[in-house]
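Structures are listed in the sections that come next.
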Structure P
Amino acid sequence: MLAILTLTWMVGVIFAILSGLHVYWVLGGTWGREAAIPHTGKDRLFEPGKIGTLVIALLLALAAWFVLELGGVVRVLFSLSLLSYGAWVLSILFMIRAVGDFRWVGFFKRKKGTTFAKWDSILFSPLCLFLTSATLIIMFLRTD
């Protein structure tokens, strides 16, 4: 089905781009970095290290590959049963991120008025919700 194949590629490419952005930051890039980390208005809530950022990059790359397998584009690493469980786990993780912690991140954050809060509201949280929905759609409509 062309629609599922297109959605699969879209989600896979999004995860790959996000992975590449994290690699860019590990290598010293600064574009987008200020908007990507929650802050109080004066201070960042945390300072991500290179190792942690690299781990996130690798996990996002794995998510890209996973979604491509889930949608049937490639078939190498994961069994069919692991694909179903993994799709649920990936969807739940991104849904939790979209909902947020009710303080700093997510749709229900209380902290507004920062660069991060702005981008979280217009891009990051909606993107997480899209990734959640798209992953579930791919899982339910894939053809094995």
Structure Q
Amino acid sequence: MNIALKDYISIFIHQTDLKITGCVKERLAPFNLAPEQNLIMMLLWARDGLAQQELSDRLEKDKTNITRMLSSLEKKGFVKRVMETCDRRSIRIFLTDEGKALESDVIPVTEEFHRTVTAGISEEELAEVRRILIKMHKNIS
């Protein structure tokens, strides 16, 4: 049995992700933030001073990608990296004043986008989508 291109759920998820990412990119552009950089910022707004390795683990990104994103955020003046005194290999990431101030502008945009994406979808349906995506994630882990 051959599966038609339109029947591959992975392709549909990828296409949906591209649309979502494009829209997020457009909405974050005025704040000089890329979508993936915003994920780091959101984690830091929730808990400042996370270790670089923890960011990597929580976002499921390799250390090289996280390092590149942090370098960009640092150049923009949103974060600063601080080496641990007890373990020179461990680096903690802290928001700068500018990075902290950005939260009050960006969070409303992300919340509005969430409402747009989830419009007409019940909490039960969202829970089901999450449950299914978690299963898919585990299948390929």
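Overview of results
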quantity: Origin of the derived value 5.5 (distance in nm of label points 7 Å out along Cα→Cβ at positions 85 and 125; candidates P, Q); calculated: Q
quantity: Source structure (of P, Q) for mean projected area of the Cα convex hull in nm², for residues 21-92 alone, computed value 6.3; calculated: P
quantity: Parent structure of the calculated result 17.0, given that mean count of other Cβ atoms within 10 Å over residues 13-20 is the read-out and P, Q the choices; calculated: P
quantity: Value 19, calculated as relative contact order in percent (Cα under 8 Å, 6 or more apart), assigned to which of P, Q; calculated: Q
quantity: For 43 (percent of Cα pairs over 22 Å apart, calculated) the corresponding structure among P, Q; calculated: P
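Here, each number is a calculation from the coordinates, and none is a lab measurement. What you are looking at is a predicted structure, and each value in this text was computed from that prediction instead of being measured. Cβ atoms are built from the backbone, for glycine too; each structure is taken alone.
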